[in-house]
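Dropping the structures in below, format is structure tokens.
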Structure P
Amino acid sequence: MKIGFVGKGGSGKTTISSLLSRCLASQGFPMIAIDADINQHLAQTIGLEKHEAENMKPMGLEINRIKEYLRGSNPFIADDNSMIKTTPPGNGSRFIKVIEENPIYNYFSKTVQGIKVMAVGAFDESDLGVKCYHSKTGSVELLLNHLIDKEKEYVIVDMTAGADSFASGLFTRFDITFLVVEPTIKSTSVYEQYKKYAKDYDVNIKVIGNKIENQEDINFIKKYVGKDLIAIIYQSQFVKKIDRGLSVALSELELDNKAEIEKIIEIIDSQKKDWQKFYRQAVEFHIKNAESWANTASGKDLTKQIDPNFNFLNAIST
């Protein structure tokens, strides 16, 4: 399953995505966690030492390395520079599997607590005032377009705050998207905005209430999100320690919060995989990007990168 975490800045999406990653990995499931937030904290929150997290290779700065590998021998892609963040796979493309050794994992990932952690990376000084962060998160979109995950394999992406992820097709790359909501108007308004933008794209959105102290907090969130609320995380000393950069054993997680995490895992496992929709939307957003800016920027018709004879279902079965 591909799982996205979104929410208002400070809502706790990084903390909860790291907690879910740790719980899944502790049960022996293959687990990849990708930090696609401009504030790069996921690796440390999972348990990587600060200096190790800071020295991770940034996917966003070295996207050509990803392109070179994924392009493979696809005849519809002339060269690495012709690939953009939405370029879909075709015959000859290389795919990434959750359980395997490959140059992408070897170069970009570090393993901590059984979790492969990867990061888009923060802004480089040369980017300031010139580029938006979405030019970097395109590396994640490209990777997910070529990533084949099987049953009981999990890929979690900690996304940029608010509705920023709608600046690309990345928001459609997940089997389920968890929107983390605090019991505040500002936080519920992000939910309403996200729901509005996603309604035409069949995005599977569920809400996790966070920083819950009492029933009043739960009722407040329910008032705005209704049946989309599927789990809550109570105010937690465990979480507070993690947020302060302390190393905390998973066994210290409070029983009520542990039960809520298990509930979230059940919701994830109940989702049905729809590879045909996944590929269809990849093609749709590629055409949209090509026609709106990429054709002009490259001087080529990039809609011709779509392989008319490619069958995604055949690719995932091999």
Structure Q
Amino acid sequence: MGDKYLFTNCIATFLFDSDFKIAEKVENDEVKDYSEWLESEKKLMHKHSKDKIFYIGFKKEKLQGAVMSQDPQKLSRILDFFKKNEFFKSFHEINLLETKMKVRAAVDSDLLVIQTINNIDELNKAANLLIKRLREWYELYNPEFSRSIESHEKFVELILANNKDELLKQIGLSKDKTMGADLPHDDVKSIMNLAKQIDNLYKLRESHTIYLETLMNKSYPNITAVAGSLIGAKIISLAGSLERLVKMPASTVQLLGAEKALFRHMRQKTKPPKHGVIIQHPLLNSAKQKDKGKVARVLADKISIATRVDYYKGQFVGDRLKKEIEERVKQLK
């Protein structure tokens, strides 16, 4: 009989007597949410129901028989008890396990989207850098054909599928009229090896784009409907997470990706930016120059609404939001 103190940490649930010595302890099977009542705590409460038990700590709800206490002196005495060297190893091992579990649990669709869109951007950068080298190199061999086609992807596809004579025929030029050198087989082979690697980058980018669309439609259907999978993913990436994005006002969403221009405006008093990555949206990209600011505000506003609906797992309203944007754009024409 007498006052007892219930206290839980990552090691176990402890019941201290009035002299703050361990009367009993029950180890927890796994790491849990300590803001909820654990089975180990309920077990000790039931077993010592005749005693007056003070619970030292914080809980979301009250439990019958437990007197909630946040007395700093009692808490201090209990914490002093755990400063003994015998507990250090247990604290280290369990805290390490908790950290690993939290890191594992932190891997969500936000991180998958961010990694995917960043990789697509990097594939674009790598492919654009290499295609310039391929063009210059290939033009030593067949300059007329290279300059006759603007699409990099189509260019790579055609030079891999056809030889020089066939390509010259496609542009109506005979072999004796080309400025390109007659390179040996080994030299041409080296050029084609680079073209194959660039083609692989294009295929990898396409594969990741399809994966991103699937991921965005599954996790962020409203954002995808309003902004598209690529723009929506870039916005989430620039914000850092959906949770951070949902806290941003529409005016901030509108300028995501235009931070350099914004800081330049603040430092050098240049014109302020009207939009960031959302400029890639078809409705904004096709708008008249004088209307781009208005369209950007409408688009950012609807993206913000879509973000909140997706974050709080609301119903799908993406089609309605997209229609409202289109109607507003029509009014501006």
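Bear in mind these aren't lab numbers, they're just calculated from the coordinates by the rules spelled out. In this text the structure is predicted, and so the values were computed from the model without any measurement. Cβ atoms are built from the backbone, for glycine too; each structure is taken alone.
Suppose helix-only ellipticity at 222 nm (-39500 (n - 2.57) for each DSSP H run of 4 or more, over all residues; to 500) works out to -19000; of P, Q, which structure was it derived from? Numbers along the way, then the final one.
On the way: P: -11000; Q: -19000.
Working through the options, I get structure Q.
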Ranking P, Q by Cα Rg over 2.2 N^0.38 Å, for residues 140-243 alone, the structure that comes out highest: Q
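One of P, Q was used to calculate log10 I(q)/I(0) by the Debye sum over Cα atoms at q = 0.06, 0.07, 0.13, 0.15 Å⁻¹, giving -0.46, -0.58, -1.01, -1.11; which?
Details: P: -0.19, -0.26, -0.94, -1.25; Q: -0.46, -0.58, -1.01, -1.11.
Only one of P, Q returns -0.46, -0.58, -1.01, -1.11 for log10 I(q)/I(0) by the Debye sum over Cα atoms at q = 0.06, 0.07, 0.13, 0.15 Å⁻¹, namely Q.
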With distance in nm of label points 7 Å out along Cα→Cβ at positions 92 and 300 computed for every candidate in P, Q, 1.1 is reproduced by structure P
Supply the structure label, taken from P, Q, corresponding to FRET efficiency 1/(1 + (r/R0)^6) of positions 108 and 156 (r between Cβ atoms, R0 = 35 Å, to 0.05) with the calculated value 0.45. Q
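Hey, Cα Rg over 2.2 N^0.38 Å, for residues 172-307 alone derived from one of P, Q reads 1.38; which structure?
Numbers: P: 1.38; Q: 1.52.
Only structure P yields this read-out.
If distance in nm of label points 7 Å out along Cα→Cβ at positions 180 and 204 comes out at 2.1 when worked out from the coordinates, which of P, Q was used? Please report the intermediate quantities before stating the final value.
Working: P: 2.1; Q: 2.7.
The value was obtained from structure P.
For relative contact order in percent (Cα under 8 Å, 6 or more apart), which structure out of P, Q has the highest calculated value? Kindly include the intermediate steps, with their values, before the conclusion.
On the way: P: 26; Q: 12.
For this comparison of relative contact order in percent (Cα under 8 Å, 6 or more apart), the top structure is P.
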